[in-house]
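Enquirer: Next up, some structures in structure tokens.
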Structure I
Amino acid sequence: MNAVVLILIIVCGLAICTDVLLIYIFVFHFKSFHYKSQQLPTVSILVAARNEENNIGRCIKSLLALDYPREKLEIFIGDDQSTDDTNQIVKKLVAQHPWIMLHTITKNMGLAKGKANVLAHLAKEAKGDLFLITDADVEVPKTWITGMLGGVGPGVGIVNGFTRVSGHSGQNIDWIFALGMMKALHDSGKSVTAMGNNMLITREAYEAVGGYESIPFSITEDFELFKQVSAKGFKTVQLLQQNVVAKTQPQPSLSNLLQQRKRWMKGAVQLPGLIVSILIIQAIYYPSIIALFAISPEYGSLIFASKMLIQAIFILLVAIKLKLRISFLHVLLFEFYSAFIAISSGLFYLLPFKINWKGRKY
């Protein structure tokens, strides 16, 4: 065995070890959260919308179906200068359900821009003890609020739910794997981030950092908020349970998907060193296994099959915990999808182009 083959085997082996570690933590160190408050708090739901005419109706209808006392609930929709029919669709729903409040956002508040700016404006209007934040292309379950409240304990500032992708097998399994990994890292004592499409933040934590208008602008606004809240000593809780599983829409094209990945990667490079190391190991696995296949097909096949099987076990464990039905064949084939997306995203990230998100460049 030559030195190059040995190095490639070690690199690929490290990626397999990280998946084995994820399984170990998930099975033996899984943390459940079931806090109960003596009385139901008032809750304000904040939704930023920009050019979401195809999605906003489904989102609002899911919010209207929430199993929570109406007198304890506010729903705010912020229209971020949409150029489609988003505003008109929301106005029609507001006419039918006057407790929904629509705000058209035209000015920036403090340091905030884009989605963070919309949320900053909505939070100023909100009266709730807790803010629940989701995206305009997300449908939440009727148990969403009560499920998220289960994570609100002493010292907790942020609670993350779980989001899957509707329909598209590759993107859906990708989210299940990524958020399952996020849960395992959290349960090992390494909180990763907040998740801006399925998140609860207490008013106390939000106001402690001065709101979005007072923190540095970031295209990954949820991660920046998480950093600032964590710096104030608040804890983050990561939930992985059926009653907080929301459903988002898939990215409609490869271009959109790569833009989304580039945006996430901008935030990922700011994560703690250990977590960045794990992500780098997972990322370089794919070019390494391709090189190993080219040099030594026998070793390449053995390691690739091992990685595919171990990763599939982890994904299926997460899906079973959430009572989500996914095909074992699709989970196995996900490795090929993941390889293509990982390599494409890495190359796209290196291109000197600004991120185009919701019609704006950052």
Structure II
Amino acid sequence: MGHLPFVSVIIPSRNEENFIARCLVSIVAQDYPRETLEVLVIDGMSEDKTRDITSQYSEGHPFLKLLDNPKKIVPAALNIGINKSQGEIIVRMDAHNTYEKDYISKCARYLQKLQADNVGGLWITLPGADTLIAHAIALGLSHPFGVGNASYRIGTKEPKYVDTVPFGCYRKEVFEKVGLFDEDLVRNQDDEFNLRLIKNGGKILLVPDIVSYYYARDSLSKLWKMYYQYGYFKPLVAQKVGGVLTWRQLIPALFVGGLIASAALSIIFKTFLWVFLLALSLYLAANLVFSFQISLKKGMKYFAVLPVVFSTLHLSYGVGYLKGVWDFLILKKNKKKKIEDLPITR
């Protein structure tokens, strides 16, 4: 690869005792030379064993350091990591993931080789526990009916320029040009930053040879809370960047909004009852068809739970999006107060 740039890996963490060890094991096993690598775990004052586990790994690996994030939210952790980093290249990684041993080296190679300002790879979704519902959630998060046309989730055979990638590998100079991550955004800070990057002429490259493994939420309640938050902050992202990133993020909100509106109008106009029933019937039919197709390949046991997983994904995101529109765009509530009041779910 010629000159090997110094790489800084930044990892936001908070209460990740069940995942941080396997994440760090996969990072310690990277094939990138230790003398040109630092790993910064920026911890949001964890209340479990996350800090102890990280400290144990740092004792045996001096290139790994634990930093504090008093604000506790992800964008603040990212900004602390960027400001403290020494690298020419910054790789943003996640404590809920593990990584192929060539993840960092391939990110750095493609960033140098091709015309890109942010490089990322495929996100292979794994179950967060060995239960039927956890496996079904992982399947739902890997299917277009669940997550739309997000190539990093559903796969691609060739490198391609996209609107976003998971995490990302950047030249540090990008942050001097575009700015840091927006700390108003508990969720979706990557989406907002990537759109800001594109608006400033940047390119985002998805490379299928670069692979990480994500451990999905293991219960419907955790899935609902997480996707509610994703939906909730999307309108704020759109407001900040002056537009919607992709149409796929609007579909759940339009569906939920359409159901609510037609149900309300049906009280006065009976015709809207048929609109409500038609929309609901079409959704249920599509949900059952896709659930059945997946179950034929993966096992019919999933057919009992996949429809519920898909409904949880779509409804939580849609409800969250509409609440975000109401809070941020209509009522113009104080952003900082809403962030402080919102629990950070993992």
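Enquirer: Could you tell me which structure in I, II was used to calculate percent of Cα pairs over 15 Å apart, for residues 92-171 alone as 71?
Expert: I
Enquirer: Consider the structures I, II: one of them gives 2.8 for distance in nm of label points 7 Å out along Cα→Cβ at positions 156 and 236 as calculated from the coordinates. Say which.
Expert: Only structure II yields this read-out.
Enquirer: Same structure again: From which structure (I, II) was FRET efficiency 1/(1 + (r/R0)^6) of positions 292 and 332 (r between Cβ atoms, R0 = 41 Å, to 0.05) calculated, if the value obtained is 0.40?
Expert: It traces back to II.
Enquirer: Taking distance in nm of label points 7 Å out along Cα→Cβ at positions 12 and 204 as the quantity of interest, name the structure among I, II where it is greatest.
Expert: Working: I: 5.1; II: 1.5.
Comparing I, II by distance in nm of label points 7 Å out along Cα→Cβ at positions 12 and 204, the maximum is at I.
Enquirer: Quick check on the output: -15000 is helix-only ellipticity at 222 nm (-39500 (n - 2.57) for each DSSP H run of 4 or more, over all residues; to 500), derived from one of I, II. Which one produced it?
Expert: Here the read-out was taken from II.
Enquirer: For which of I, II does Cα extents along the principal axes in Å, calculated from the coordinates, equal 70, 45, 37?
Expert: Here the read-out was taken from I.
Enquirer: Same structure, new question: Which structure, out of I, II, was P(r) over Cα pairs in 10 Å bins from 0, in percent, for residues 260-299 alone derived from, given a value of 27, 37, 23, 13? Could the numbers behind the result be given before it?
Expert: Values: I: 27, 37, 23, 13; II: 31, 31, 21, 14, 3.
Corresponding structure: I.
Enquirer: Say we calculate percent of Cα pairs over 28 Å apart, for residues 60-275 alone for every structure; which of I, II gives the highest result?
Expert: II
Enquirer: For relative contact order in percent (Cα under 8 Å, 6 or more apart), which structure out of I, II has the highest calculated value?
Expert: Comparing I, II, the top value of relative contact order in percent (Cα under 8 Å, 6 or more apart) belongs to I.
Enquirer: Of the structures I, II, report the one carrying the highest value of mean projected area of the Cα convex hull in nm², for residues 28-99 alone.
Expert: I
Enquirer: Ok, one more. Given that distance in nm of label points 7 Å out along Cα→Cβ at positions 44 and 324, derived from a single structure, equals 3.1, which label among I, II identifies that structure?
Expert: Derived from I, not from the others.
Laboratory data are not the source of any read-out in this text; all were calculated from the coordinates shown. The structure presented is a predicted model; accordingly, all values stated were derived computationally and were not measured. Cβ atoms are built from the backbone, for glycine too; each structure is taken alone.
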